[in-house]
Structure P
Amino acid sequence: MLALKKIKVLIADDHSVVRQGIALLLKEIIKEPIIYHAASYRETLERISTLEKIDFLFLDINFPDGNSTKIVHEIREIMPDIRILIFSALEEEIYALRYLNSGANGFLSKLANDEELRFAVNYFLANGKYISPTIKEKIIENYMHKIPINPLDQLSDRELEIARLLIKGYGNLEISILKDLQKTTVSTYKKRIFEKLNIDNLPALIELFNSYDTEND
């Protein structure tokens, strides 16, 4: 059992059985933990805002009332030093890097077996971080091939500016007038943005910006 005393933990998940399961595991690892629960996006932020200090947060990212990397930024603005472990059933290879890039300290799949789950929770409590071997390998691969963890880093300042207008609903003509550009120039920027991000439609662009853009968080 780890030599930790009066550690404060918030478990944020909309399923009671998941919260209870994590709580039981924590009580096996930590001596007399203080455990709080939150069942929604809103309740999570309320807990963070009203509690004096929380050491560790086990955070689901698929609440009925919210599902975005923005919650990590919102939590950090209120409680900068909290250690955040994303605990999600969403596909690890797709979502882990998004949330690590947004400021989370780790990502653990709900599909992990019992052995990995216990190891991950122990490691997170002892070190304040955790990523699986699969994600470590992906980070190394991205580094070796110079692939940015945040795909929006591939865009120039002007491309980011145009992309943000596109996701706000502005058409090519409106953007050309607003930015004093030729309509064909805006079309070229749009094509270049889609090519760099490896997407072919506006909904995909919106999803990427919801996951990675932090300018307006």
Structure Q
Amino acid sequence: MANGFNLLAPVYDPLARLVFGKCIDRSQCDFFGRAVSVKSTLVAGGGTGRFFEEYFKQHPDSQLAFIEKSAGMIAKARSRTMPGMNIGFVRSDFLTYSETDPYDLVLLPFFLDMFSDESVEGIVKSVSQVSKPNTLLIVTDFVKQEKRGWKSLLIRGMYLFFRLTCDIEAHRLPNWQEAFARAGWNIKESATYCRGMIGTHLLARS
């Protein structure tokens, strides 16, 4: 999976903007202000770091741990850094990430959709291990379409594309909501973008 994203990294942002316009940026950033007194944040699968500028506007004094398996994506994200951004880049598979320090905020931007339901269970455990009782979680991802139409066809087409180019394991959107709910994470707030194709969710543990 990492090798495919290495090849895709230089054109990833133009492709995303071509298909979704500014929806990708808005969906990742709109909930940053919901978290207060954030000193440490972990992002898994942060891609090209398009959210860096907006994140540090909201949380200028925080530390961001950027966990990404693809060296190409990390290189692209590094190019977005600016003075004052406290970011630690870690090339690692989040499923085997061994960090145990707790974070105030965890971000999963367009990350869960690459994995099977079985792997998502492992991700939930990893997120819980790096979380405090009051840690907030922001999940941004594509939304399962109940009706057949152009939106469901587009999502199916994206899965075909990413399976061919990046060898992702998922064939469909996983049911991550149930996996997190079983671990005690509850959705507190949600918003949709791009005519309901993208959803952002703020979660906390009960």
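Numbers for the structure displayed
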{"read-out": "Test item: distance in nm of label points 7 Å out along Cα→Cβ at positions 36 and 172 calculated as 5.1, pick one of P, Q", "value": "P"}
{"read-out": "helix-only ellipticity at 222 nm (-39500 (n - 2.57) for each DSSP H run of 4 or more, over all residues; to 500) derived as -16000 - corresponding label from P, Q", "value": "P"}
{"read-out": "Structure with the greatest value (metric distance in nm of label points 7 Å out along Cα→Cβ at positions 92 and 196, set P, Q)", "value": "Q"}
{"read-out": "Structure from which 0.95 was derived, Cα Rg over 2.2 N^0.38 Å, options P, Q", "value": "Q"}
{"read-out": "For 16 (relative contact order in percent (Cα under 8 Å, 6 or more apart), calculated) the corresponding structure among P, Q", "value": "P"}
{"read-out": "Which entry (P, Q) yields the derived value 13.8, 43 for Rg and Dmax of the Cα atoms in Å, for residues 52-155 alone", "value": "P"}
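A short reminder: the numbers here are calculations on the coordinates, not readings from a lab. These figures come from a predicted structure and were not determined experimentally. Cβ atoms are built from the backbone, for glycine too; each structure is taken alone.
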